[in-house]
Structure I
Amino acid sequence: MYIVTYIYIYIYSNIIYFIKIYFPCFIGQGFDRHLFGLRKLAEKSGGKLPAIFQDPAYAAINHNIISTSTLTSPSVRAGGFGPVVRDGFGVA
C-alpha cells in the first residue's frame, strides 16, 4: 500500500508542476517565445546575430522532433498538428 501511495503522490506532484510550467507557455510566455522574438529583431536589424543564436545548444532546443503546435490553414478545417522539422512528427 505504501508503494501505491508513493506513486500516486509522485504522479500528482508532477502533474501539478507540469500545469505550473505549461500555462505560461500556453499563453505565449515561455522563454522560447522571448528568444524567438529577440532573434527575429536581430535578423531584421541586418547585423551579425548574437552568439547565443549561433550556439549549437540553441539549435538543439529549436529542433522539435515531436510537435503539438496547431496548424492553421484554409486547407485544414478544424486545425491539426504537423511536424515542424524534416525528421519530426505531428502529434494530435
Structure II
Amino acid sequence: MIRQSPLPAQRVDAGSTVKIFVSSGAAKVIVPEVLGETEADAIAKLEDLGLAADVRYQDAPDPADVGKVMDQIPLPGVEVDPGYSVRIFVGQTP
C-alpha cells in the first residue's frame, strides 16, 4: 500500500469507505538505441536510464566499426525492469 484515504489515524464514521492505493511495482524502462555509438557513450546512456551494460566484443568487418556498438540485445524500444543488463556487441580489430 502506498497511501490511503482517509489518512491513517483520521476518525471516520463506522461503515465509511476507506480507499487504499497499491503500487504495481517499479516503472519499466524502455531500452534505448545504442547502435553505432562508442562503447563509452552506450554504457553511459544505459546507466543514465538505470540499466546495466553487458559488453561483448566481436570482430568488426569495417574498420570504422571498431570501438562502436554493432548490435544490442534486446532491441531498442523493449520495456525492461530497472537494473536489466542490455548486451552490447562492440567492434574490435580482427
Per volume of the Cα convex hull per residue in Å³, the highest-valued of structures I, II: I
If relative contact order in percent (Cα under 8 Å, 6 or more apart) is computed and equals 15, the structure in I, II: I
Origin of the value 20, 11, 9, where semi-axes √(5λ) of the Cα gyration tensor in Å, for residues 34-81 alone was derived from one of I, II: II
For 2.8 (distance in nm of label points 7 Å out along Cα→Cβ at positions 10 and 50, calculated) the corresponding structure among I, II: II
Structures I, II, by distance in nm of label points 7 Å out along Cα→Cβ at positions 18 and 66: label with the highest value: II
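Using the calculated result -16500 for helix-only ellipticity at 222 nm (-39500 (n - 2.57) for each DSSP H run of 4 or more, over all residues; to 500), pick out the matching structure from I, II.
Value -16500 for helix-only ellipticity at 222 nm (-39500 (n - 2.57) for each DSSP H run of 4 or more, over all residues; to 500) corresponds to I out of I, II.
We did not get these values from a lab; they are worked out from the coordinates using the rules stated. Here the structure is a predicted model, which means the values were calculated and not measured. Cβ atoms are built from the backbone, for glycine too; each structure is taken alone.
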